[in-house]
1. Supply the structure label, taken from 1, 2, corresponding to distance in nm of label points 7 Å out along Cα→Cβ at positions 79 and 111 with the calculated value 1.4.
2. For mean projected area of the Cα convex hull in nm², which of the structures 1, 2 scores highest?
3. Figure out for me which of the structures 1, 2 the number -24000 belongs to, where helix-only ellipticity at 222 nm (-39500 (n - 2.57) for each DSSP H run of 4 or more, over all residues; to 500) was derived from the coordinates.
4. With mean count of other Cβ atoms within 10 Å over residues 39-46 computed per structure, which member of 1, 2 shows the largest figure?
Structure 1
Amino acid sequence: MKKVILSSAYFGPIQYYSKLFRYDEIGMERYDNYVKQTYRNRCVIMTTNGSQALTIPIEGFDGTKCLMRDIRISDHGNWRHLHLNALESAYGVSPYYEFYIDDIRPFFERRWNYLYDFNMEICIKMCDFIDIHPHVIPTEEYVKSDEADDYRDAIRPKHPLPDACFTSRSYYQVYQQKYGFMENLSILDLLFNMGPESIFYL
């Protein structure tokens, strides 16, 4: 059985979902320390002005470290409204936006307390859309890297580590003629542009 350990992710990138597709068992780490500027609370989409990061604000915590399972989502800055508007502006003309957005909108209408729980619900919904059925298990303690293939720190927006098991290939993107193909964006980019064919890309 092929096992992988992943960090939690907010509408994670395509590379992230390729692991969910290819592994028999996925440990979704919740006992790692929260790290800023990672996919834990941000996703990257393609807009008419180029790539844009959407970031969920979090509540402050005591000390310098906090377990991912304990990170609380902040309501600061009306971010839910801003993120939903950004998706509509970016993908409103994409082939499958109207097909999926009614099922995605509730994520921006309901309030989740914890980032990990929010991300998990998103992951389940995205997998359902793509028609993949990963065996995802929230970790009960911090998993040692020798117990499974470890991509917790490899899949990240800045300075990603080499991944011999993932090669980005082009697919249709709304703004490709303007900016060229942008690789490894949020799973939303693949979904809104390719719809049911997303699984064949993965």
Structure 2
Amino acid sequence: MAIRLHELHPTLIHAPLGLLPVAAGLDLVCALKHDRFLDHTARTLWSLGTLGGLAAGATGLAASQEVKITDQNVEQAMLIHGLGNVIVTLGAASMLGFRAKHRPTITSAFVALGAVAATLFTGWLGGELVYARGVGVKRMAAAQGEGVKDSPELVTRESPSRFLKDVANGFVWAMRGAKKVATGEERLTRRALSLGA
């Protein structure tokens, strides 16, 4: 069974979700009692976690174009999920820049832990999109609504160009959605934040 283009995002998202909290935790340990090895390890994890976040973000943009969405609340939830992860990734990149030149402080460690805590919400929302609403899941006969479009297999001639096109289209989709919310043209619904019935 071959992996499909839209399945790359859930495959890569575990790297930043695992590495960034550990980096923030090590920063707190190093802020309390400096240890060169742990300090170096934390810097390495900030680098790997940030790169992982960038890869997960790019594949998330591509996946947003490969999945089928029929409910506006689900589309808004997907937008919140993506924009929330942009904030997390920007926070990780900022911490990476800070940690490249400085030792962690109690303040920087708690800021990092707070920023990483946002991944609890964005990760939960991503899980709800898939497991509660079926986004990106191949439809079964009895299922309705969300699912997946005709996502190509990952290792094909079509896949690289489709991936780049999907990333670009996903970026445009996210920016249009963010603009609509920011200008008041569209209001976020409570259901988009909880995907509750």
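Only the coordinates and a few stated rules stand behind these numbers; no lab work does. Just so you know, these numbers come straight off a predicted model, no measurement behind them. Cβ atoms are built from the backbone, for glycine too; each structure is taken alone.
1. Working: 1: 1.4; 2: 3.0.
The read-out comes from structure 1.
2. Values: 1: 11.2; 2: 12.8.
Once mean projected area of the Cα convex hull in nm² is worked out for each structure, 2 has the highest.
3. On the way: 1: -8500; 2: -24000.
Of the options listed, only 2 reproduces it.
4. On the way: 1: 22.1; 2: 19.5.
Largest one: structure 1.
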